[in-house]
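Multiple structures are listed underneath, in structure tokens.
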Structure P
Amino acid sequence: MSNHIQITPSILNADFANLQSEIARIGNSDWIHVDVMDNHFVPNLTFGPSMVEALSRATEIPLDAHLMIADADRHAPAYVEAGAKSVTFHVEASSAPIRTAREIRSKGARASMALRPATPIEPYEELIPELDMVLIMTVEPGFGGQKFLDLCLPKIRTARSYIEKHGGECWLQVDGGVSLETIERCAEAGADVFVAGSAVYSVEDPDQMVNDLRAAAAAVSHS
């Protein structure tokens, strides 16, 4: 059983000087994806907890904070406190993923674990019951606008099979190069939550693109 298709635009590609009006342009979104980068785990620097807090006050749409930061175990709870309804930590930056997931959940947010393109899913199958979402990166994290990596599709399929095996409650998110050209392949492989940055913010009507992406994924989804 696959969950309902959800589209999560990334504001990494939005106009940072006008974030409130940029968020207003994507009112049909299920979530807003906030890329948190520390210039250490990835070679880019973006938002911190205070920015997440300001965003959570500016919109009713729930925030999905993707922590591309070192020492995720220590910092993840601050993002729940800042107002994120879903917090994703990278397994490569976590030495205690189960404890971190439980801490995120105990504070009232959804706990999600991300894997870089080269990180295999197989060693982490047992963690799935502790998670509300698994994020498969389909580009190297750090910068928006990169090309989708097809080599990640088998990993999406494997992750979907593990989720089904463990009860199917966990969502499966993809992030990186998601567009009308690539979303069907991801949905076919079993993803149900899609992060789209440049695909949404590079068009005249971002809200229409959110609807178009959702329809394209739904057309091939396993639900």
Structure Q
Amino acid sequence: MSAIKPVTISPSILNCDIANLTSELNKIRNADFAHVDVMDNHFVPNLTWGLPVVEAVIAQQILPVDAHLMIADPDRWAPAYAEAGSASVTFHAEAAHAPIRLARELRRLGAKAGLGLKPTTDIHDYVDLLTEFDMILVMTVEPGFGGQAFLESQLAKIRRVREAANSRQIDLAIQVDGGISQANITLAAEAGADVFVAGSAVFRAEDAYAEVETLRALANGCQH
């Protein structure tokens, strides 16, 4: 049996005070990554920020960047996020025209490649391609807006992804994003997730640093 890996906490800066970026990143300096949600108002009905904000976070050298691209045509745009120095770049299965080619390009450029799945997208079509990715992102809300309620219906999908990876002996990270908090992080961890994105729960907490530690302890307690 392989050794148990510690969980990864990747707070989303979607709910931070972007005008005070350095201060906000320092609040979560104990996290593993800064999760940057890129939305283009095409793939999802919201517009956030793009490459300049990712570059600004990278330039702070406080945390590596976990870029989540909720954008149309990631085949064209995603490589720039790897070239900028993102540690991990996740694009959506529903938007990519050539996901294997794109994943290989991201890896060639030095980033880990993640594949995102909306709540209604099944993992079935991708189980034979899991070795092409470093991470599968199971969205636990409909992508587009922060602060939504966690969809427990996605726990079954997390289990299916973990079972598929284990049966093929693939070292695959499973990320969950959407409504993650103290109330449900253990459910996601028990289902097989090991990378946790929490935005509102962290940045709306009285002490973001302490909240990261609490979420980490809760999730680690479920590793077995």
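Worth a mention:
- Structures P, Q, by distance in nm of label points 7 Å out along Cα→Cβ at positions 31 and 47: label with the highest value: Q
- When distance in nm of label points 7 Å out along Cα→Cβ at positions 183 and 207 is computed for each of P, Q, the largest belongs to: Q
No value in this document is a laboratory result; all are computed from the given coordinates. Since the model is a prediction, treat every value here as computed from it, not as a measurement. Cβ atoms are built from the backbone, for glycine too; each structure is taken alone.
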